[in-house]
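Right after this note come the structures.
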Structure I
Amino acid sequence: MTDKEFLKKVGARIAAKRKEKSLSQLDVCAKLKMDKTYLSAIENGHQNPTLVTLKAIADALSVEVKELVQ
């Protein structure tokens, strides 16, 4: 798996978990004080978030980080 494929899979998992929780990108961004375009880029596999950012996203979604990267 290439880095790009990995980022796309992680982003897709983030989007899926967010939708499972019936949260919009704006809802999550408000919790994180993050710009919507950055979250969108992460979900689309265009950004490589730091571990701290992944943890913050996981916390906002009430899931474990491992659920986002497994």
Structure II
Amino acid sequence: MDRIKSVSGFFKMYIEGFRTMTWGKTLWIIILIKLFIMFAVLKVFFFPNILSKRFNTNEQKSEYVKEQLINKQ
């Protein structure tokens, strides 16, 4: 029972802290925008889906991945 109170107190502390922030809300918005750019936008340009371009079926894709994993050693 004591552990539940400490966990709920921990979350209440953070919730109250976020409510009283002034600059913190702006900084969190900037952080979220940067994360969106990093994971959504940059993925398109730097991590193309090579398997879909080279192979048509899932069997071909899995065989290629298996060969690459075995031969890389």
Structure III
Amino acid sequence: MVVTNDSDLCEPIRIVRDELHLPIGIFYPDKNLSRQLYQYASFVKPIRQSILRNSQFPPSLTDNVGTFHKPKAW
């Protein structure tokens, strides 16, 4: 499974499907799935915005280097 709507991932997804012979499920966060991605998927499913929102890291995290923040647009 891949969570994306980015057609830049078409080639890696195609390789997994065609060369490794594995099924590829694409879960997409936008209203419509990219047409380019659709042709490579074994199945597709939208992600509900509430699920996506609840799956993100908190607005700030701290590690041994310091605190960092996710962009406000996210």
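Structure data summary
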| item | result |
| --- | --- |
| Structure (I, II, III) behind the derived value 22.8, 57 of Rg and Dmax of the Cα atoms in Å | II |
| Value -21000, calculated as helix-only ellipticity at 222 nm (-39500 (n - 2.57) for each DSSP H run of 4 or more, over all residues; to 500), assigned to which of I, II, III | I |
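FYI, it's all coordinate maths here, none of it is from the lab. Just so it is clear, the model here is predicted, and its values are computed rather than measured.
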